[in-house]
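These notes open a run of structures that come right after.
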Structure P
Amino acid sequence: MIKKRIVTIIGARPQIIKSSAISRAIRQHFADKLEEVIVHTGQHYDENMSEVFFNEMQIPRPKYNLEVGSGNHGAMTAKMLEGLEAIFQQEKPDAVVIYGDTNSTIAGALAAAKIHIPVVHIEAGLRSFNKAMPEELNRISSDHMSTFLFTPTKTGLKNLEREGFNLSLLSKATIDKPHVYLCGDIMYDNSMYFSDYSQHNSNILKDVGVSDNEFVLCTIHRDSNTDNSDNLTAIFTALQHIAKSHHLPIVLPIHPRTRHKLKDQLDSAFYEELMSNPSIKVIPPAGFIDIIALEKNARLIITDSGGLQKEAFFFKKPCVIMREQTEWIEIVDNGNALLAGADSEKIIRSANLLIQKTDFTFPNFYGDGKAAEFILEKILKEL
């Protein structure tokens, strides 16, 4: 049997994690039918941080790394386009797989669509309805260049239908008549798969010095927060208040770039007070296994990350979202999360409400943990 060949595009750490679900499903169920070539654009490549994900999650090493690095959106995307087009022409894949909404996503979609290679967009249909966010432009454009759109939620399906996508699957899938599927969330696949492993192989709680259900997990990485002194000051004012009023230490895994931003953006006296506060536990970036352990055992999660919003729900934890909008609107509508932006009072009020709330429900928004298998079965059937 001649194998179908797919090229998978990754560029940011969340995409490395997402891709592990597809790579694992190929290895376990489709190794005789599918060949995967992984391309890392180098958008967020850090030897220590990226390598830990590849090692922990048993992801095949990328065949190519474009080593684009950080920079302005236009320059980054242009470099990716040039490199990806050359790789696609050399590899001649049957399809190109893209994830989410980064510059790597839009570059992969555009480079493939221009030379008539079918694009498979995983996490299609997500919308924040805020086009000031670069991610919103990336995800909308990528959807409209794709031949196969796999959306994780019913909300995503409705968004695509509203934008004019025909949900009928009667004709052969093409870029002009794409096929749209509700598949569930591949990050739910990953979280369930690695949950037990994390329980037995992570020492992060002991290393940090916190106990089960007796701390708050917080992550901050979005430019609108890290690059704005008013927003950062408001966020950390809120975090210190929450830690003190609820006697809950804040565990803050933080990227070196964000750590530097704290020093640059915060008032020097406030920064020193923050760094000396024993209730604010700033730690290095955590691998996926350690992040799962922190998520599973936190009392509350406070984040501006799209991924952690969902993972909080996966592990039945309430979440304060430090953004004005979210593409995961169902968890807000269901009362599991609250939008607070970078407003100190809203963050505090939201945390207070969620810490006291007891009547949470967790509907099956994100599938059955087998999204990756579903996606690969459809790719094989349709290509």
Structure Q
Amino acid sequence: MNFDLTPTQKEVQQTARQFAQAEVAPLARETDESGQFPLHLVKRMGDLGFLCATIDPVYGGRGLDYVSYTLISEELGRVDSSVRGFLAVHGSLVSLCINDWGTEAQKRHYLPRLATGELIGCYCLTEPNAGSDVASMESTAHAEAGSYVINGEKIWITNGEIADVALVFASIDRQQRHQGICAFIVPTDTPGFHREPMPGKELGHRSSSHAHITFHEMRVPQDALLGPVGEGFKVGMSALDHGRLGVAAGAVGIAQACLDASVDFARQRRQFGQRIGDFQMIQATIADMTADIEAARLLVYKAAWMKAQGLPTTRQTSIAKLFATEIAARAADQAVLLHGGRGYSNEYPVERYYRDIKGLQIYEGSSHIQRIVIARDVLGRE
């Protein structure tokens, strides 16, 4: 086994790190407080080839492998989970879904514009009564005069307020549950498409755009259908396989940021006549963080490598997401504790990391759901 990154992967990692540290990190605290997503960074990510990183250059992508994509996600997650979350939705859930399931006309129309950031995408799956249980979806679509008419409601749609195009999931026959779900590519200026901010203030990812979206007699042409009729569940689940990898990589980034901050603080902070890093309990905390991050990173890279080989990755991606988000939550908890009163204030970024990681434990299938996915794959079905 060769654990070295290729020259291309090292170049991608370095580019992503420079962009994250120089252009994203200085804005992170300000945008977290204001709740405003830094839209100008979208075109920059397009220029750098991040938005459709793994998509063929013929459609405007950069043609990178999935390990490179995880490196980008890790570096962005290390400084700002909201920007990393934008990329996961836009680049994985939307762009890769169109790439995998779209017609040639759909791919040529949407992908080059998604790759540059001319268009921003969102993924409309979650509903008030259908989150993990996608088959209980209540949004409906029915064929009428050469079109589909869609009615329904979606919540917690990341990028929802700023998106130009949405992947919308709705059922043509609710009695068939998952076999009745269809996916549609819908421009957000379509009549009947209504959006507003989610109520309340988010715990984390505060500069992300989280929207409540409703469809009222929204009419779309038949060629808006993404994938075959009744295959929307497969479309949606394949997208989540892509997205979970980005979430797992972002969690590794958060964990690494917590470790970096804790090491710096442990070297500088002095109590009882010595730096706190010389106390054994602090050393144990640093050692546990280091070991956890190393293990999580290897799991994420393995899942990315398997995806690049065209191998089935549902189990491995769920393992990576589960482990990486859980260890990042522990790292953030310990980082705040290690910083003491300073960690309780947004003067230090560990406070934001502590809030942000809870979202990664929930998004694209909570830790509970990942455990179900893993266990069912291990045990098999009768």
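Out of P, Q, choose the structure whose coordinates give Cα extents along the principal axes in Å, for residues 178-313 alone equal to 52, 41, 25 when calculated. Considering all the candidates, the number was obtained from P. Taking distance in nm of label points 7 Å out along Cα→Cβ at positions 42 and 186 as the criterion, the top-ranked structure out of P, Q is P, with the highest value. Please state which of the structures P, Q yields 56, 18, 18 when Cα extents along the principal axes in Å, for residues 250-337 alone is computed from it. Computed on structure Q.
To which of P, Q does the computed value 1, 7, 15, 17, 18, 15, 12, 8, 4, 2, 0, 0 (P(r) over Cα pairs in 5 Å bins from 0, in percent, for residues 2-201 alone) belong? Derived from the structure labelled Q.
Figure out for me which of the structures P, Q the number 11.4, 35 belongs to, where Rg and Dmax of the Cα atoms in Å, for residues 322-369 alone was derived from the coordinates. Mind dumping the intermediate values first?
Values: P: 12.0, 37; Q: 11.4, 35.
Label of the source structure: Q.
Supply the structure label, taken from P, Q, corresponding to mean count of other Cβ atoms within 10 Å over residues 74-81 with the calculated value 18.0. Derived from P, not from the others.
Taking mean count of other Cβ atoms within 10 Å over residues 66-73 as the criterion, the highest value among P, Q goes to Q.
Comparing volume of the Cα convex hull per residue in Å³, for residues 170-257 alone across P, Q, which structure shows the greatest value? Before the final figure, lay out the partial values.
Values: P: 207; Q: 145.
When volume of the Cα convex hull per residue in Å³, for residues 170-257 alone is computed for each of P, Q, structure P gives the biggest number.
None of the figures in this text is laboratory data; all of them are computed from the coordinates on show. Bear in mind the structure is a predicted one, so any value in this text is a computation, not a measurement. Cβ atoms are built from the backbone, for glycine too; each structure is taken alone.
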